[in-house]
Structure P
Amino acid sequence: MLANILLLVQIFIAIGIVIFVHELGHFIMARLRGVRVDKFSLGFGPRLFGFKKGDTDYMISLFFFFGGFVKMAGEDPEKREKFEKWEYFGQPWWSRCLIVFAGPFMNFVFAYIVFVLMMCIGVKLPDYSTVVGAVEVNSAAGKAGLKYKDEILSVDGRGVKTWNGLFLELKGKKKVLLDVVSGKSAKKLNLELPEDNDPGIVPYLPPVIESVSPASPAYTGGLAEGDEVLKINGTAVTQFSDIGRATVLSEGKELIFEVKRGGKIINRTVKPVKDPIVTNRYMIGITSKAPYFVYERIGVIRALGAGVEQVYSISRLQLVAISKLVTGKMSAKESLGGPVMIVQSAANMAKKGMNDFIFFFAFVSVALGLFNLIIPIPVVDCGVLLMFLFEGIRGKPLSFKVQNMLAQGGFFLLIGLALLVTWNDIARMVARHLLK
């Protein structure tokens, strides 16, 4: 119980940091432009608690999960024609654009800094035992005599305990002597490596599920963390790659999983869906459990470039996903998630370790920044930017009546979207609970 409470506190703090960073961008740019800030809030709705310093009331509001806001002086133009320079609408249209843009921009900057620091400190990578899971046909390993479930003990007399350690010993070599345990017998094999240094083997992974992604087919189908998959459609499963192979070959047809859970044998039906963003293959949304982990560190100069690549990669995936939703190639009901899904995903990452947890919230920061830049809802940053850009082109602002109508319509649209994604989350949770 205490562990769950601490986990929730950890998640709330992380979400608060992402929202805080976004609003801090607006706040800093407003102050740089000489605009007075009256309120700085994490969350919407009634004020829960906070403090006032100078002209600004810093506070936490009730609907914490749905973002935050910075309330600036002169932000409501009703029945006014003139504003002071220290007021929001006393600024030229381009200055207001800078203030609005600074929020999502700060999310990208924050994520970039996190990624660079993580790469310099050490990125957590999975590692496995030296037991062979599969041998490619006509590969160097196959020609040497390596087979499924062989365990490699040493390379040229140097002991190896992990898969990464094995490949470090193979790197740059043309011919090596392997000490191998095959069943109950030991043997020595001469392995001649090709130019690309790839022997053509993959590690053995037991068919045990480490985590299930919220909103995935495995989640709605009732598969759970720790399940050992015994059979799929009556065919025995001997390693984790068998699950992936059955999923890819399913062509979207339902798969009956026979799993062992807590000493009991149960059946669960899962319908794979095609991943339209990355692989274009059928998937169910589960990961395997790695017995070991290594931390890979890179230099600061390389990290600076790799951080940009990471932010770009996440942004590109998000844009592809949004385009698929807009064109109807992805189902909004199956794809959209809200606060509940964020908490579930964060909990999964937290169980894997702080490295995964921090990476997840850097990912969320990029997603939040992108959402605010490309979703043209009037009360969201993108909608406000478009309104100010139109003002710059037109030479005068929209009338207050039009601005007010757009703001009200955008507010109800945003609330509707929030309710939809929350309903999706709850419906998935209820459906999953009924399967247990």
Structure Q
Amino acid sequence: MKTSSYSGFFKLSVEDRLNEVAEFAGLTEEDKAVLSSADSLDMDKADHMIENVIGRFALPLGVAINFVINGKDVVIPMVSEEPSVIAACSNAAKMARPSGGFITDSTGNVMIAQIQMLNVPTPFASKGKILEKKDEIIRICNEKDPVLVKFGGGVKDVEVRVLDTIAGPMVIVHLLVDTLDAMGANAVNTMAEAVSPYLEEITGGTAELRILSNLADRRIVRARAVWKKEDIGGPEVVDKMLSAYAFAAADPYRAATHNKGIMNGIIPIVMATGNDTRAIESGAHSYASRNGRYTSLTTWEKDENGDLVGCIEMPMAVGLVGGATKIHPTAQACVKMLGVKTAAELGQIIAAAGLANNMAAMKALATEGIQRGHMSLHARNLANTVGAKGEVLERIVKQMVADKKVRLEYAQELFEKFSQEQ
């Protein structure tokens, strides 16, 4: 496997797929053993990751192929329980290859720590006082993490907002912290707590909540790609997809499902690399609502050639330093597979996958409908559930899809019938 483009990858055995990916990514035999074993996270490590551990829970780990991102072939690890997600992602990436694949960029790694000041006698005057003391605030914060500062990170700026709330006016202080290749939650929370007494002294108020914001709008990733009209079904398909996008952009009921399709490509990579899925979800959906109405995280247009152009822009607070990324052996192997050296690179790959899944979902909706691909994979799951294997499993899947009866009891009926015939 010399490039991420691979015809018939899904037809290979699990072992052969792993060998191909290992060749592509330069994985060792130890890496391969970690990826293929559900027990790579031993019980002792699990017991130290969270509280009240009683076991471990395994999910399938697959790879999305066919991706070219900023001119480089990439194989993307994805953890998901949902059929068709990885196939759809890979297919959309394949259709983007003739136009050069995905172009991505990001704005940096700045996280926001919020400090809520209550009972401030003069909120607007205090805003001015805080900004006048910005240098001292930055000094106090950066003393808490000299290593981060040494490598170029730390607090870079301070912002102040006065909020009118149902509980009265609040002064909200934002610390803008460059967390470099860490997600940064622990660093920014520690800094917020450290500087709170000084803010109380300046304002005469009380510091209450001191916590990061998951609306990481200073840590934006972007991706774009072009799909040639002849590669996706012609001008009519392009127009249908644009109509589907217009629906999502205008209606929050549609946008919720539209964005769920985007997150189908994003969360599996966040999970595979040991990052915080809840942080990414909350940041994405709050960013989609930033203008007062929930809308699409992507934009879709038609260029002068009549080709489909897709773009995505969203917060992406992922890291390569600390947390489960540095504890979980499988997460480490997945990061190695991606070949990324910075959190920004990781975030951009995740954005490209989100755009790819959105494209695939819209194309399916605009043409054959979403159920066709889903039902084939659902039929396979049901056949597995009743114990079918090999040729019998394939016959059951084919029969259920042909009869449009993808139900557990029908799978059981076919299993008994085909088993007796053998």
**OP:** Identify the structure, out of P, Q, from whose coordinates log10 I(q)/I(0) by the Debye sum over Cα atoms at q = 0.14, 0.17, 0.25 Å⁻¹, for residues 197-268 alone was calculated to give -0.71, -0.89, -1.24.
**Re:** Q
Original post:
Suppose you compute log10 I(q)/I(0) by the Debye sum over Cα atoms at q = 0.06, 0.08, 0.09 Å⁻¹ for every structure in P, Q: which one lands on -0.31, -0.53, -0.66?
Top reply: Q
Original post:
Where does the value 13.7 come from, among P, Q, when mean projected area of the Cα convex hull in nm², for residues 5-124 alone is the thing being computed?
Top reply: Q
Subject >> Which of P, Q yields 0.25 [FRET efficiency 1/(1 + (r/R0)^6) of positions 253 and 293 (r between Cβ atoms, R0 = 30 Å, to 0.05), calculated] >> reply: P
Subject >> At a computed 3.7 (mean projected area of the Cα convex hull in nm², for residues 317-364 alone), which of P, Q >> reply: P
**OP:** Tell me which of P, Q gives 14, 20, 14, 15, 13, 9, 9, 5 when you compute P(r) over Cα pairs in 10 Å bins from 0, in percent, for residues 85-156 alone.
**Re:** P
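Bear in mind that the values in this text are calculations on the coordinates, not laboratory data. Predicted, not measured: the structure shown is a model, and the values here were computed from it. Cβ atoms are built from the backbone, for glycine too; each structure is taken alone.
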